[in-house]
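Undergrad: Pasting the structures here.
Derivation of every value follows stated rules applied to the coordinates shown; laboratory data play no part. Everything numeric here is computed off the predicted structure, so don't read it as measured data. Cβ atoms are built from the backbone, for glycine too; each structure is taken alone.
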Structure 1
């Protein structure tokens with residue numbers, strides 16, 4: 001017998017000779033889904049430019065509205081696919097509270113003051129799924145529970161919940177499968193009241209957001 005074999009035999013013998021102990025155990029169930037093809041979201045613009053605003057044009061006590069944009073978000077899937085949409089605000093914490101749902105941050109002034117906020121909403125009046133009128137429903141993080149679908153513009157959620165596309169209004173059955181979705185986006189923003197901002201130098205608007213498509 002080779003030396004290596006003797007060592008292995010000794011280890012195995014020791015293992016079998018050891019007394020048996022009772023052990024606490026836990027079972028882990030692994031689940032998931034493989035989808036036949038992926039979906040690709042494409043926004044009709046790469047940058048939302050809200051223009052140049054003079055501090056003299058800012059209201060001292062109320063927020064000042066910026067120009068609006070109306071880009072189109074196209075989601076193309078290889079086959080009809082079930083999914084929900086949500087946003088990740090890469091400037092989280094810097095959003096001024098404008099009173100609207102889903103505020104997204106624009107960064108800070110040099111004095112660490114929130115510059116303002118912008119909002120990205122889906123407008124059902126400008127949206128279709130596979131050529132049919134689209135309606136909107138808000139779901140939980142897993143897509144298990146959904147609100148009643150609506151024809152009202154709805155902000156893309158930033159809290160981890162999902163925005164689902166539905167082909168009927170007034171139902172709570174959740175998102176439906178779609179192969180081609182054309183979504184009209186309403187992008188609008190505000191600058192915080194002038195009295196809350198230190199504007200001694202040029203202040204760039206610094207918003208950055210990631211759209212997540214979550215397969216269900």
Structure 2
């Protein structure tokens with residue numbers, strides 16, 4: 001819907017953005033489409049750190065934002081590490097852009113890093129993207145993965161090794177990414193406490209803190 005020009009009917013994701021409207025300007029006919037330009041919130045972390053359950057808690061706890069789990073649209077065709085999963089990130093930014101036209105910011109949960117979103121064409125429709133990484137102790141993460149139902153296939157030693165490595169990477173590098181990621185250690189707090197902390201983080205970001 002959003003990328004199709006209502007005047008000439010051509011489709012472009014790479015419209016010129018005029019911040020003072022804000023307006024999305026069609027490159028073919030120069031039609032200026034006014035839209036809602038909100039920040040986007042990305043909740044990342046290794047598999048097993050509690051992203052999905054926290055996302056569910058967020059959805060139940062507030063009507064001020066829309067909490068989405070990015071894994072719901074995953075298919076094998078999107079498994080393109082050689083492109084930094086560009087097609088999948090563009091898809092989700094396009095979805096979040098359209099949802100935010102209702103006037104509510106989106107918090108998108110899924111394992112990702114800023115370098116996968118910031119170069120995207122659809123990135124221009126958000127005023128900012130804020131990133132928060134959930135982390136925990138390595139052994140706690142491994143225990144969570146081992147205790148999952150067998151159908152999730154997360155208890156394999158190699159999978160646990162990969163997720164522990166990503167968890168450590170986030171702890172060591174979150175503040176040096178562009179833009180930096182905030183960190184929330186979930187080791188000793190409940191899901192509800194995690195959700196409360198995330199809502200405070202969202203509020204601080206919205207208020208420029």
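Undergrad: So helix-only ellipticity at 222 nm (-39500 (n - 2.57) for each DSSP H run of 4 or more, over all residues; to 500), computed for just one structure, reads -2500; which one of 1, 2 is that?
TA: Details: 1: -2500; 2: -10500.
It must be structure 1, since only it matches.
Undergrad: OK, next. Can you tell which of 1, 2 yields 37, 31, 20 when Cα extents along the principal axes in Å, for residues 46-125 alone is derived from it?
TA: Working: 1: 52, 24, 23; 2: 37, 31, 20.
Label of the source structure: 2.
Undergrad: Comparing distance in nm of label points 7 Å out along Cα→Cβ at positions 38 and 190 across structures 1, 2, which is largest? Can you show the working numbers first?
TA: On the way: 1: 3.8; 2: 2.8.
When distance in nm of label points 7 Å out along Cα→Cβ at positions 38 and 190 is computed for each of 1, 2, structure 1 gives the biggest number.
Undergrad: Let me ask something else about it. Can you rank 1, 2 by mean projected area of the Cα convex hull in nm², for residues 94-133 alone and just name the one with the largest value? Present the calculation step by step, with values, prior to reporting the outcome.
TA: Numbers: 1: 3.6; 2: 2.9.
Of structures 1, 2, the maximum of mean projected area of the Cα convex hull in nm², for residues 94-133 alone occurs in 1.
Undergrad: Here's another thing I want to ask about it. Can you rank 1, 2 by distance in nm of label points 7 Å out along Cα→Cβ at positions 102 and 198 and just name the one with the largest value?
TA: Numbers: 1: 3.4; 2: 1.7.
Max of distance in nm of label points 7 Å out along Cα→Cβ at positions 102 and 198: 1.
Undergrad: Same structure, new question: Computing distance in nm of label points 7 Å out along Cα→Cβ at positions 62 and 166 for each of 1, 2, which one ends up highest? Could you put the intermediate results ahead of the total?
TA: Values: 1: 3.4; 2: 2.4.
Greatest value across 1, 2: structure 1.
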